[in-house]
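Below: a set of structures, written as structure tokens.
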Structure 1
Amino acid sequence: MTTRTTPLTRPTVSGGSASSRGATRTLHTVTDGAGQVTSRVRRTVLPSGLRVVTEQMAGVRSVSIGVWVGVGSRHETRALHGCSHFLEHLLFKGTQERSALDISAELDAVGGEFNAFTAKEYTCFHARVLDEDLPLAVDVLGDMLTGSVLVPEDVEAEREVILDEIAMHDDDPDDVVHNLFAAQAWGDTPLGRSIAGTEESITALGRDQVHRFYRRHYRPETMVVAAAGNLEHGEVVRMVRRAFGRGGFLEGRATPVPATVVARARRVSAGVATAVRPLEQVNIVLGMNGLTRSDDRRFALGVLNAALGGGTSSRLFQEVRERRGLAYSVYSFAAHHADAGLVGVSVGCLPGKVDDVLATVRTELATVAAHGLTAEELARGQGQLRGGLVLGLEDSASRMSRLGKAELVHDELLTIDEVIARIEAVTLEDVRQVAARVFAQPEILAVVGPAPR
């Protein structure tokens, strides 16, 4: 297998560089032993600033397409808490050309998969269809994202749906404890607030507020159209121009996107947060400040996280569940944002075992901080990351997500081989240093469960 790579250059949306005037570049080309292309990644930036990134995959009959918008819950003021997620729902409710039923029926009629999600730093609308149905999927997505009407009665109806969703999450102790953990870490800031909003914030949001948010943030220069599968890049670009050109959406040149995220790493607030729920089990998240998504040490942290709590052979699973029988579920995690990060351990246990669970987890974190991993654990962690990466990218949807996130929030699009090389380059000393830096920091503890007896 041979890979040719061209570095990903960020678009200059406010100037006159070639990358902002409709230039098309081939970023990666992968060939097999016979010289046949198995994957080709190409990128076009339209004059309006809209970016189109595709990966042509050999041997598949599907295409996955996603529209990634650079706005999420962290871009909301307190008065707009939950607006990004509310808007995500509303864009399915109809346009000048299609009703909500039309939007659903057209994709259902060709067996397509169609959905969306909101994160803290972006929103994504995505579909997976047969290659022959890609023009339909592009047209529906373009219509939704550029021409939604947000009629008042739809806003009111969807408000009730959002309130039901918030109530559902409030009944899930795992959701509650992770929201509590973020709130303790970042306080009453956009990063610390829940993505869906609260009953109070959603009830207070008016149609005009949501519409202004839509027009302010859903602009060509904040969007990436990513597609992967059996496709031809030039055809996809032409489809996007037609579908997103409605109402003059792509007319004119890109304007600068206001900076909303500072480059300096954000600190967290240590402490304990608790929420009483009439449950049989206690849900715990114990963690501390982590790394930003651009930190070069994130590969070492990824290996550490896999070995510490990423599977049934991990230290935490073996010590907490297998040897001591303290909990059914235990895992570690790492979350990365533009200017912030968290690492943590999540455990669910019986109320009488909380103290033993916390003592055991703290001991394991302190041991890793002091001594790092063993050579066997390092190899196992690297293997887990490597295998998970490759297996996770065997379908077009995963490839599309990788392209969209790389273009929207990262400064580079690494090939799979390049990512694997960085994982395999992690040393025992790299892991020891990142563990000593991360796990020695003040703790954040979130606990959800029954009142102490």
Structure 2
Amino acid sequence: MKAIQSVARYFPDKCGGIQVHLSELMPEMLKHGVESKMAASQDSPQEDTYEYKGVEVYRYPVFPEPKPEPNYGQVPHGGFERFASWLKQQKAEIYNQHQWTPKCGLPHLRLAKELNMATVVTLHLPIPICQRHTLMLYGQQACDGKIEQVRCSQCCGVPKSLSAAAINNLSHTPIPISQMARGLLRRFTSTPGTGGVIAEKLLSPFVVPTFVAARQYGLQEMAKFADRIVVVCEWLYEALLANGIPREKLVLCRYGIPDSFQKAAPKLKQPSEPLRVGFLGRWSQDKGIHILVEALKCLPTDVSIELTIHAVGDDEQYRKQILASIANDNRIHVAQPLSREDLPSALARFDVLAVPSQWLETGPLVVLEAHAAATPVLGSNLGGIAELVRHGVDGLLIPPNDVRAWTDAITRLAVDANLLERLRQGIRPVRSITTEVADIAAIYRSISRSSLIHC
């Protein structure tokens, strides 16, 4: 069986967890008779083909840069005809799309269906249903994910003084006008001063409602052209049901991790040693490093602790803010980002991994990786983290932005050696990538034309 895996970018470009995980999945798929090719966009008028870790990669051109909204790609981007020509030549049975952006969105999925390919969309992030991208209602609490025109618009800055009828009417603003208003809004809000606040009140009603409506339309079109929509966590499954996506199209298929993460032996904490807390992730407000740092600064002076931050670049201003808040605190160390190969041994050196995310994660894979290294997790009681961590059994779940609660939890772990050991002993074997791939192959077989003909 031949499958096309499609993303908005791929290695050797700077990539994230979606691409890392795919690079580990595709070799395993071969064991189930699934040969994959990768299709990924590149910001260039030229196309390119090369091999990366034994997989053929086709980079289709995107030029010029498309508008980021509507997020599903309202019209085909420049260079789409090259992608279309390449996809027609592949004669693949399966098309699996892993992102939902103007560079890898509805036009690509629709084309695959027109070519009679069995189609799968795997949702790794909440972007297709959330204008904020975080699923945090007003940035404060977890949302149910149902797209509601008025609520979503107000959550993203439309004044509550505006009536529901006005918001619904504004959702019909022509998209080019909303895109123009969005450009003006970004220009004003990037300039210090009160002008940005005024601009948001005046311009957001001409921006947000249109894009919320487009998000809803794009999600329904995804369901129309995808034979299956694969989600990696339960909360996203429920959110799609709430948005009217047919249950028979949805499949919950959780992440698995490579066997290499099962091999590192943990370094057990000695009574005389400080509690070793680790953080792995991005320099981003959503990842909550600031909550972790503030919690440590509130610790009693007699609590012995050592926090090591391994973070990759994302928000440089945020990184500088964190470094300034750390100042000369010798309990907190900012270390180099880790390579994939160094990750298992680094996790095994931590007594606990902190995952203080301020948004609804879908995995996150790092929780599975920590548990595979017999390292308990101290995580935000949100989304995918709450689905993977059993409070008081293999980790602790903390209100995401409650600094005092984080301080208290860290203190408990630092002073109660028995608690740390109980959490370590409570960790169950984690789901392997081998099992995940077997499930994906079964999904492919269930929708492929050849399997249906045999049936």
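If distance in nm of label points 7 Å out along Cα→Cβ at positions 172 and 220 computes to 3.8, which of 1, 2 did it come from? Working shown, then result.
Details: 1: 3.8; 2: 1.5.
Attributed to the structure labelled 1.
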Which entry (1, 2) yields the derived value 2.4 for distance in nm of label points 7 Å out along Cα→Cβ at positions 92 and 372:
2
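With P(r) over Cα pairs in 10 Å bins from 0, in percent, for residues 164-307 alone coming out at 8, 22, 27, 27, 13, 2, pick the structure among 1, 2 it was computed from.
Only one of 1, 2 returns 8, 22, 27, 27, 13, 2 for P(r) over Cα pairs in 10 Å bins from 0, in percent, for residues 164-307 alone, namely 1.
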To which of 1, 2 does the computed value 14 (relative contact order in percent (Cα under 8 Å, 6 or more apart)) belong?
2
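Only the coordinates and a few stated rules stand behind these numbers; no lab work does. Just so you know, these numbers come straight off a predicted model, no measurement behind them. Cβ atoms are built from the backbone, for glycine too; each structure is taken alone.
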